[in-house]
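**Student:** Okay, got some structures for you below.
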Structure I
Amino acid sequence: MKKIYTCIICPNSCEIETEVSDREILSITGNLCPKGDAYVRQEILAPERTIATSVLVANGVLPLVSVRLVRPIPKNRIFDVMEEIKKIKLQAPVASGDIVRKNILGLGSDIIATRSVQAISAADPAKI
């Protein structure tokens, strides 16, 4: 079966044509650099993705904080990881870079906050 991938690794955005039979790569053509070849092989044999989303924050000046995975996970586990992320509720304050959950589902990737959310100050009635 022939399939065309658009490489997302470098600015060349190569259109890479592949021929695959039963998950065996028969040919890869069209990549201008070795990164394109590696990208397509990974997409065919073991696709991975990262997740960026948000989680709830209690007592924060914002109701949500943005989070992301620190490394890609297998593509077929995205929905499992999202189910776990939906269960997370943080308490303000949250600092950018805080580890929200270590090694989510044993997949070797931590979830980190990508924004800071300050706590609502009891001394500032305008924010309550």
Structure II
Amino acid sequence: MTIEQEITKAIGAHGLWKGRLGSIIATGSSDIAAEKIALDNACDFGRWLYSPALDAAVKLSAEYVRCRELHAQFHKAAAETARLALAGKRAEAEKSMAPGGAFFEASLALTQVMLSWKRAKAA
């Protein structure tokens, strides 16, 4: 799969987290532990980012470095939002999901960087 395809797939997969977190907030329960959500190398995109098969030149690129950093922040924010919801702090979890909130901003930043990287590769 090309970098552009990996990024497209990752944008969709990470976009689904908004719905998953919304469900965790609504129900106060999750089938995935917050500690697992926090792992930035457990999802398909994270495994790809950390893959030894990924070209060394790619791993040295500014886009890769920034994307890996923001991907880790995304998972940290998603895990914290889940922790809040699971602790019964629904309002705080919802605040994280709203514009200006930790999850919202981490998701937005990651998506923007992935799109920028994708455009750069396509050019």
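Values in this text are rule-based calculations from the coordinates and carry no lab data. Just so it is clear, the structure is predicted and the values come from calculations on it, not from any experiment. Cβ atoms are built from the backbone, for glycine too; each structure is taken alone.
**Student:** From I, II, which structure was mean count of other Cβ atoms within 10 Å over residues 60-67 = 17.4 calculated on?
**Tutor:** I
**Student:** Here's a follow-up. For Cα Rg over 2.2 N^0.38 Å, which structure out of I, II has the highest calculated value?
**Tutor:** Biggest value here belongs to I.
**Student:** Looking at relative contact order in percent (Cα under 8 Å, 6 or more apart), point out which structure of I, II has the largest value.
**Tutor:** II
**Student:** If you don't mind, another one. Upon calculation of distance in nm of label points 7 Å out along Cα→Cβ at positions 44 and 76 from the atomic coordinates, which of the structures I, II produces 1.8?
**Tutor:** I
**Student:** Follow-up question, since we're still on this one. Starting from the value -5000: which structure in I, II was helix-only ellipticity at 222 nm (-39500 (n - 2.57) for each DSSP H run of 4 or more, over all residues; to 500) calculated from?
**Tutor:** Going label by label, the one that fits is I.
**Student:** Compare mean count of other Cβ atoms within 10 Å over residues 4-11 across structures I, II and report the one with the greatest value.
**Tutor:** If we compare mean count of other Cβ atoms within 10 Å over residues 4-11 over I, II, the biggest value is for II.
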